[in-house]
Every structure is written in C-alpha cells, then in structure tokens.
1. P, Q: which one has Rg and Dmax of the Cα atoms in Å, for residues 19-162 alone, as calculated, at 14.5, 44?
2. Can you rank P, Q by relative contact order in percent (Cα under 8 Å, 6 or more apart) and just name the one with the largest value?
3. Identify the structure, out of P, Q, from whose coordinates mean count of other Cβ atoms within 10 Å over residues 51-58 was calculated to give 17.8.
4. Out of P, Q, choose the structure whose coordinates give FRET efficiency 1/(1 + (r/R0)^6) of positions 123 and 147 (r between Cβ atoms, R0 = 25 Å, to 0.05) equal to 0.10 when calculated.
5. From which structure (P, Q) was P(r) over Cα pairs in 10 Å bins from 0, in percent calculated, if the value obtained is 8, 32, 36, 20, 4, 0?
6. Taking 3.8 as the value of distance in nm of label points 7 Å out along Cα→Cβ at positions 107 and 211 derived from one of the structures shown (P, Q), identify that structure.
7. If semi-axes √(5λ) of the Cα gyration tensor in Å, for residues 139-218 alone is computed to be 20, 13, 11, which of P, Q is the source?
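Just so it is clear, none of the values below were taken in a lab; they were calculated from the coordinates. Predicted model, so just to flag it, every value in this text is computed and none were measured. Cβ atoms are built from the backbone, for glycine too; each structure is taken alone.
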Structure P
C-alpha cells in the first residue's frame with residue numbers, strides 16, 4: 001500500500017505588474033508593459049523626450065525574466081536616455097510652434113486676459129496672461145482651442161466630400177497615434193497637431209475622414225486619402241521627422 005499523500009494547493013504565480021516605475025541612473029521612469037500573443041521576444045522602447053518606457057513581451061513571461069532583462073540593459077538605457085532630446089520647457093521667453101510658425105512666449109504679468117498670437121515688429125509672439133505658475137496650462141488650453149477650430153472645419157470639408165457623417169470629434173493627448181476613427185463615426189485627434197504646419201493638420205483630418213469609408217490601410221484607403229489631401233506624402237514625411245519633438249514638449 002502506498003502512503004496517502006496530502007493534496008497540495010496549487011502554487012499561485014504572482015500577477016504580472018503591467019505598470020511600474022524603474023530606476024535608471026537614480027532617475028525614476030514610468031514603464032508600461034504590454035503582452036502580445038505574437039511576440040517572440042522582449043522589446044523595449046523609449047518614448048519621446050525620455051519621459052517613459054514601453055515594453056512588449058510574449059505570453060508566459062515571468063517577473064524574474066523582465067527584471068533580468070532590465071538589469072542587462074541598464075547600460076543601454078542609460079546611454080540612450082542621455083542622448084534623448086528632453087522635451088522643450090514651456091516658459092516665459094521660450095519658443096512654441098503654432099501652425100508650424102515659431103512663437104516667442106511672452107508672459108504679460110496681467111492677472112486677466114486671453115492667450116493670443118500676435119504678429120509684431122519683433123516677430124511672432126504668443127501673449128499669455130494669468131499667474132506664472134499656470135503659464136504652461138494656459139498655453140496648452142489655447143492650443144487645444146485652436147486645434148479644435150482647425151480640425152472641425154477641415155473634418156467638415158472632407159466629410160462632405162466622402163459623403164459620410166461624423167458623429168463626434170474629441171481631442172486627446174495621445175502618444176501612440178495622431179488620430180483615430182471608430183466604426184460609428186467618432187473621430188479623435190491629438191491636439192498637439194496644431195503645432196504642425198497647416199498642410200500637416202489637413203492631412204491628419206483627411207486621413208481620419210478617409211477611414212469613415214475605408215476602415216483599413218489598404219490601397220483604396222490611401223487612394224482616397226491622397227484624393228482628399230494631394231500633399232499627403234510630404235505631410236507624412238514631416239510628421240515622421242518632427243512628430244516626436246511635438247510629443248516631447250512638456251506642458252505639465
């Protein structure tokens with residue numbers, strides 16, 4: 001007779017922590033981990049300005065594997081982060097783009113007043129009132145307002161051409177994409193696009209409107225997109241070259 005064995009409770013594997021802070025050279029940086037069923041290895045990406053990290057992992061990976069990976073690549077992370085262009089600081093006397101044109105930020109010191117673009121003898125100025133500690137927030141609010149004005153007009157124009165209704169337009173501060181279109185006609189855009197030249201803003205509006213008819217990136221979609229925006233190729237190239245710099249600007 002075999003001795004009776006006590007049935008052991010199954011060992012629970014700790015849940016994988018998908019959001020965490022990691023330390024590089026004494027600096028704490030947010031890390032987001034995404035599981036991908038098609039991934040065969042770990043990939044690590046530094047977001048614009050070096051403000052966060054994105055990791056993609058295959059299924060079944062353990063916490064220890066992730067920790068070992070981060071330990072092995074500490075030197076690589078350190079070197080890459082040092083070479084990163086940190087996001088521009090939004091401050092009095094600094095520069096900010098509006099529709100592709102550089103504006104010098106001037107804090108008026110007045111308690112009340114609107115943020116406005118001024119074309120003066122000294123060049124293009126962005127005049128900002130209010131308390132100095134609210135300077136960056138007021139500039140971000142101004143850019144959001146200008147972005148909505150531009151995008152609503154451009155979306156209406158392109159939607160009329162394709163004969164498709166737009167249910168809503170929302171503005172977000174996304175890092176992974178400049179815009180999106182849902183199956184039910186809801187469009188979403190990154191308000192930071194208003195810092196790009198007008199032709200690039202027009203391309204982004206045309207791109208998302210084209211998805212109202214073609215919910216893919218096939219040949220028919222790109223043909224429609226180019227029909228709506230003949231300067232598509234140049235606009236895409238501009239975003240590829242300068243998009244990361246726009247994302248890296250810190251309005252916090």
Structure Q
C-alpha cells in the first residue's frame with residue numbers, strides 16, 4: 001500500500017482513538033476491503049486499530065465474543081476480516097446490528113451478537129433510531145484503540161432513509177466523524193455520484209467530507225483529470 005494515508009497517525013486527539021468513516025456512493029464499491037487495507041496499514045505503523053460498522057446486512061456471519069448476556073455472538077464476515085487485518089480479536093461491538101435477510105421484505109435482527117427477532121422492513125425503519133445508542137460499540141471501541149475505522153452501509157446519500165439512518169451520515173453527525181466518500185470507477189458514474197451526494201447532503205454533512213476516493217480505476221489518470229476537476233469544482237472535495 002502507498003505510504004500516503006488519509007491523516008497523520010502521529011497527531012494527538014482529545015480522546016484516545018481518532019476516528020475515520022468510509023462511506024460509499026453505492027453498495028459493493030469496495031468499502032469493506034478499503035477499511036481492511038487501512039486497518040492493516042495503520043496496524044503495521046504500530047497503532048491499535050478497531051473496525052466498526054453500525055449495521056451490516058448479510059447472511060455471511062462469523063463468531064465473535066462479548067455477546068449480550070455473555071458468551072459468543074455473531075458479526076458480519078466483513079468485520080471479522082477487518083478485525084483480522086487489524087490484528088485484534090473479533091467483538092460484537094465491531095458490528096452491533098446485523099441484519100440477516102429472510103426475504104425481500106423481512107430480516108432477522110441481531111443486536112450485539114444476540115437475535116432480537118424478525119422484523120418486516122417497514123417495522124425495522126421505526127426500530128432503527130432506537131438502535132443508534134442501544135447498538136453502541138463505537139464509544140467502547142474508541143476507548144480501546146488508537147484509531148477506529150468506520151464503514152458505512154450501501155449508499156451514503158439515500159435521502160428517503162436519512163430520518164432513520166444509523167449507518168451513514170446519521171451516525172457521522174451523531175458521533176462527529178470525518179468522512180471519506182468512496183466511488184467505484186469500474187462501474188462508471190463516479191462524477192455523477194459524487195456530485196449527487198453533495199447535492200443531497202446538508203451543509204453540515206458536506207462539511208464532514210475530507211475527500212473523494214476513486215476505487216478500481218484503470219487506464220490513464222490524465223484522461224480522468226477533467227472529471228476529477230469537475231467534482232472538485234462542484235463540491236470543494238479533493239479527489240484521489
């Protein structure tokens with residue numbers, strides 16, 4: 001990995017852990033692997049790193065410790081991979097809310113490693129705001145690490161989900177997190193997606209974005225330079 005990392009790990013902060021969030025312009029743009037890669041890179045620099053994802057939707061789970069009521073529970077496999085990359089034990093606090101879909105309209109809800117119940121999609125939207133503090137984990141991990149790397153979920157600017165959001169800007173605003181926006185150039189549409197996010201986010205949400213990362217770029221960077229310039233001009237966010 002290139003030695004240039006998103007911030008200087010030497011600089012101090014009021015709390016023990018510094019925190020950085022990676023949100024995506026959509027699902028499958030590479031958030032999980034980017035967080036895993038950054039976790040390994042910072043861990044190799046001597047930092048204690050913890051991964052965190054407030055809500056993951058996946059039927060691929062891994063066993064983790066510290067479940068509610070004692071014993072082991074389960075977290076998303078992506079967070080298990082990130083913990084391995086960081087060289088830390090798996091913990092249910094790394095993924096406090098895990099959704100395991102049963103159909104297109106309902107899912108089993110796992111809270112802090114234990115099954116909370118089966119919820120229809122509409123009902124779960126009403127439950128979600130209560131899970132932001134109850135799901136916890138982020139503050140606990142912040143007391144155990146030098147750096148917490150937070151992965152968002154899906155698209156960061158789904159306006160219709162924003163009132164109940166616990167995974168993207170809802171969490172970023174509540175926890176005062178800096179954000180990197182990740183797009184996947186292999187899918188196309190990075191320019192529109194980045195500018196669209198800027199349009200849909202509020203002024204305070206836009207101010208949290210430290211930059212735009214373009215993933216899976218192939219070809220001559222000079223050809224993409226006009227697109228990067230357009231994104232920077234429209235949003236004020238640097239593009240890398």
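1. It must be structure Q, since only it matches.
2. Checked P, Q; max of relative contact order in percent (Cα under 8 Å, 6 or more apart) sits with Q.
3. Clearly, the read-out refers to P.
4. Derived from Q, not from the others.
5. Q
6. Attributed to the structure labelled P.
7. P
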